[in-house]
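Please treat every number below as a calculation from the coordinates, not as lab data. This is a predicted model, so every value here is computed, not measured. Cβ atoms are built from the backbone, for glycine too; each structure is taken alone.
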Structure P
Amino acid sequence: MLQLIQDLNSGETGLIEIPIPKPQSGTVLIKTHRSLVSLGTERMLVEFGKANYLQKARQQPEKVKQVIQKIQSDGLKPTMQAVFRKLGEPIPLGYSNAGEVIAVGEGVNEFKIGDRVVSNGHHAEIVCVPKNLVAKIPDEVSFEEASFTVIGAIALQGIRLLNPLFGETIVVTGLGLIGLIAAQLLHAHGCRVIGLDIDDKKLSLAESWGITTLKITPDIDPVAFVKYESQSIGADAVLITASSKSNTIISQAANMCRKRGRIVLTGVIPLNIQRSDFYEKELTFQVSCSYGPGRYDTEYEQKGLDYPISYVRWTEKRNFEAVLHALATKKLLVKPLITEIVPLNDYLQIYGDLKNHQSIASILKYEASVPMDPSIMVGYPKSFKGQKGVIGVIGAGNFTASTILPALSKLNAEIKSIASSKGLSGTILAKKFSIQQSTTNVQSILNDPDIDTVMITTRHHLHANQVIQALKVNKNVFVEKPLGITMIELDEIASAYQKGDASLTVGFNRRFSPFIRDAKQELGTTSAPINVIATMNAGFIPQDHWTQDMEIGGGRIIGEACHLIDLITYLTGSLVSAVVMNALGPNPSGNTDNASILLRYQNGSQGMIQYLSNGNKAYSKERVEIYGQGRTIVIDNYRKSKYYGFKSSGMRKTQDKGHQELFRLFLQQIRNGGDPIIPFNEIMNTSRTAIAAISSLTSGTWVDVA
């Protein structure tokens, strides 16, 4: 299938062939018939992509500050690699899609195959969308009309925040696609609508619907016009749907309002608000968030949990349905807005010069038949038959792109296939790293006789099941931490591992850092107990991020602090016997990212982990201190170390957390055999300790790690 993407590095817009997505739990698979091009939003993305690096930096000054902080903590080279990698990741375009349901995921009961639906799906022949972002199309509404639904919901949400009353004078600043739809809806609501724009065509269209208009020119004062049209009262409210870099719009909106008027922003303008403009009139100002309540809420959008209608009358999905009803009853007319309908393959008619494209609404039309293959050959034909160490990668997220695949590429690893849930990210990485196949079907990797090794980099709640499936078909497994997020999962993994003869490795890379290896060597082979203090200045992550979800990510202690548990285990040469954890604030679920963890080791060693999210980003992210036999080693962020009481004074080099060495040894082991690079009992002990730490927090006691 084909999908339209934007390259933020080169600025090029193009079609890419990807495998069809697989419907996940709570999602709907939709074959697209029409999709609406949001010229304003997509023009900004295209222009950003075409800008040079200096222009990009000027457009996003807050990102520049983050880059500077990262340089201070991690160094210049890894920071610039991260920046260029991010810019090199193409993004999908489009968010207003109309089509028919071709499959539904588990837990979806309100849709069936054949339903005509709208969604916020991308410009792609097939899209997979969570059910709360999908709504049925009434029989009276065509696919062309329905493709306006999501854009219409943006306009409608701005209107809901404006709270217009029958008979009020409402100004709509900017008669683009959202502005024209908003003006119609306000007019249907019984408001007197004044539309402001610079385009004669849009002004004429608005006038045909009974809307008072004004063409903005340098010699026209829109404030005076609004006051004249409102009998010197001023506007009751202003809806700003324009996109501009000028501060004039917000100032004019304030000046044209009556006392205690309302202003709502759905467009994109600077917000350098003059206090005096708002103070004297007691004006209210609000920014509208996209389609309505539920937007960007993981519980609503991804997990499908609806807000009770008695408390939240208009969610984003119910806004979709309201727009569709307005289309069906002809209260909202969108056919006059359609400037062109273009076949998907002719997308350059729209995107070739988007900056100067004068359409009001452009619609992409899709072919009737679409290849339904969940796997595609990206290229790079090669036979892997009889080879050892042939890899299939499951997961194509940020860590896979930034760390795993670059490391494997340097080591000339043989990667045959990569799987991703929606197909795009996997295909992009397959092209970049010369991987032969991109797929959305994990089973195809597990069933491939050429592939003897599976690398799992998916979200944490999927790890255990995928590890077990791979071990059952005798595939060597590398899984990014954590191995599992419950004790039951760990027990099932141990059982599957013991029944087969495949190897199992977890991505505990810190022990392979040259700084840690050198420290271990300097400590010697003595069995004398040591004290290790490991601090991770982890940084803030919002509570609604998937890693903080105990059911999906397992929380940051299980998901990331496990690195430090394994590191201390390696340095002490022993296993954890008991753990206790304390944390900031109330933590009834056991989830925390500000915690102190004490580890008691079988050989008498002690470990202390400070996992903190409330520190400053400019400070080093990780610090390791080792104390024993009158000697001390301090390792600062895997960039430098200082030895006290040793002949060596330490070392300094480019930051190295051990990833490259981890993968070098892993490839060597799966190709040539030999002992696991991390003993299985240490993997299980670390994994159990991380989960036991959560139990300790909820119980308030030490927990034995059996």
Structure Q
Amino acid sequence: MVLLYLYVEVTTRFEGRLWDLPSHVYSARLALAPGDALTPSELTGRLDRCGYGRVEGRGALRAGQYRRRGDQLEVHRRAWPAAVNPISDLALVLNFEDGRLVGIRDGRKRRLEQVVFEPELLASLYGAQQEEREIVPLARVPKALQDAVLAAEDVRFYHHWGIDPVAVLRAAFANVKSGHIVQGGSTIPMQTVKNLYHLGTERTWWRKVREVPMAWMLDLRYSKPRILEAYLNEVYLGQRGPVAVCGLAAASRFYFGRDLADLTLGESALLAGMIRNPGGNNPFKHPKEAMARRDRVLGAMEEEGMIDAEASRKAKAETLHLATGGGGLGRPSYVAAFVRAQLAETYSGDVLAREGLRIHTTVDTLLQDRAERALRDGLARLDRDMPSVHRQRGQRTLQGSLLAIDPRTGAILAMVGGREFRDTPFNRAVQAKRQPGSCFKPFVYLTAFAAAGAGKEGGITPATLLRDEPIELRAGGRLWAPENYDHTFRGEVSARDALENSINIPTIEAAQAVGLDAVVDTAHACGLPEMQPLPSVALGAQEVTPLELATAFAALSQNGLKPTPRIVSEVLESDGTAVEHAARPPQTVVPPAAAYLVTDVLRGVLLRGTAASAWSLGFQGNAAGKTGTTDDTRDAWFVGYTPQFLALVWVGYDDNARTGLTGASGALPIWVDFMRRAGFPGGDRSFPEPEGVVHRVIDPLSGGLATDACPTTVDEVFLEGTEPEEECPLHAGHKGLWRWFKDIFD
């Protein structure tokens, strides 16, 4: 009965689910082309995080290695298997100059227009047992590595029945001599039984009594290759922080940054030598011990005829080239936490912890790293240089968030939810609800421009003159007397000037004229949450999250096409089968021409409006944007975009205390710094002009068509049918001599 029980236990476990496989979250692939903003240090940082090994000196590189020589980087790219567009291993030489990638060549010195690197691991989603493991069939384990393991652990594996009498007698003699168990005499089937059936690691007689018959039954029931395959995928080979590195494939990635197929004979022997004592032979901590153990394994392989003397000599002469140890680790981050929360809406925790899903995201880790550094450095600068912030350093910590998205698709390229995730995992980019302040104003003017195009009441054009005078409004049973930020009134200003310079009173007038219900409907269509149609909504007095605001501005940048924000691009099962592809086409939510007019005005914000200081800060390029500052300077915003790229920055205190910062002084410098680090993506391209937009030269003081007598003229944009038809009334009666002659000859 005991033997029957043990047999059932062995077969049930071995034919069932052997391991729980953690799910892995990956970044987007990294595509590089000559001209990209990139430094060698940025790329080597990514390679280090991917577990590539840095090699000094000369000699050919193997997959998963790189060598830096000044502004030149030699990389042997690793392969990345995939059902669609797999990546092959490839030797590369990349040249850099003045912070840009200037040339790419392959191993044959052929110029390449683009090169793609494999995704970077962002996070691993474990269950109760934190074990990193990659299952590989025995056919994918190189013969040299199999032989090394057999030489190190069980040289008679293919000749015994699960128990090696020679090894057992040798161990028994040693144990009797010492008075306690000092040797195990364990075979690979015995070790497999111990590990898979959790018999413990203590060297006790009772463990051996169970282990021996179970190993014999395992060997009797299953083939040698099947047992060896299970052993090579199960064996424990050290720790990566709190995570156990299990199986040769995971260990190869961790210690050498390469696939099993790319290991040298010496590296194979080193891994095999670690099995008996993973801690004492850890090459990161004990390289001399690891190398000595490697050499003993090579010696055993030579004695057994697995390799010849020359191969053994060369393998013993190999220099130890380790990976960084960070490969496959992933970093705790706002991105990883957000992805986990997104996945939890679709998958149970048990599925994520056991099924080995591969989750691919839209995150560009180079941009993510630049965003983190830009926000961290910018907040530190404000701490140091802004008196209103410096005075509060002992009481509270200034926080911020930064989002970068592709406005064409809604793909989240970078997400930073605060200074440091380890200090505060609260993700302000998606969880913080704050008033957008003046960043809401573009949606007031969008509503009014669209109304003019539709011939509705309250419609205006960028040239429409609006009153800038003291007003009082009744809201919620109380009088409200709003003021401009500078506490001055200008009499009359154009809609363009009002938005470029973020003037409050004309914006409120425009919102009242077109209707507050229409304004909140437009904002909601663009991606902002539902709001109450109160007068203060025109000044951004109701709360939004940064992600919601970025989505709404993306609709502006794409001429009314609103994308669905997404960070998960694809979910694959452990065998590579696609189970989800989270791409949704953008939807037209507002008239394209009206959205373009708003973008054209917001370009002026950076040229001459509230964000004009961007140029002195170092911004170069064609972009549109809007500053945002709430009452009492509690929130500072800047949203800026090009046709292909949008970035948002928010700065403030978690307890909603005053910062003394405006959008221009608090958020804009961080945005500019990030855009500079990112190489001003898309900033050299013009915004596409949709149908239904016309240009007219007008006098900005009157909004009428300019005459030769007008001292100042501007080229203004209008929705077709809303352009002015009358000449400037201020200067129409003073045509001048040239106009008189022109009229005669015409």
Self-check item: Top of P, Q by mean count of other Cβ atoms within 10 Å over residues 358-365, largest first
Solution: Q
Exercise. Please state which of the structures P, Q yields 12.9 when mean count of other Cβ atoms within 10 Å over residues 102-109 is computed from it.
Key: Q
Quiz prompt | Comparison of P, Q - label where Rg/Rh (Cα atoms, Kirkwood Rh) is highest | solution = Q
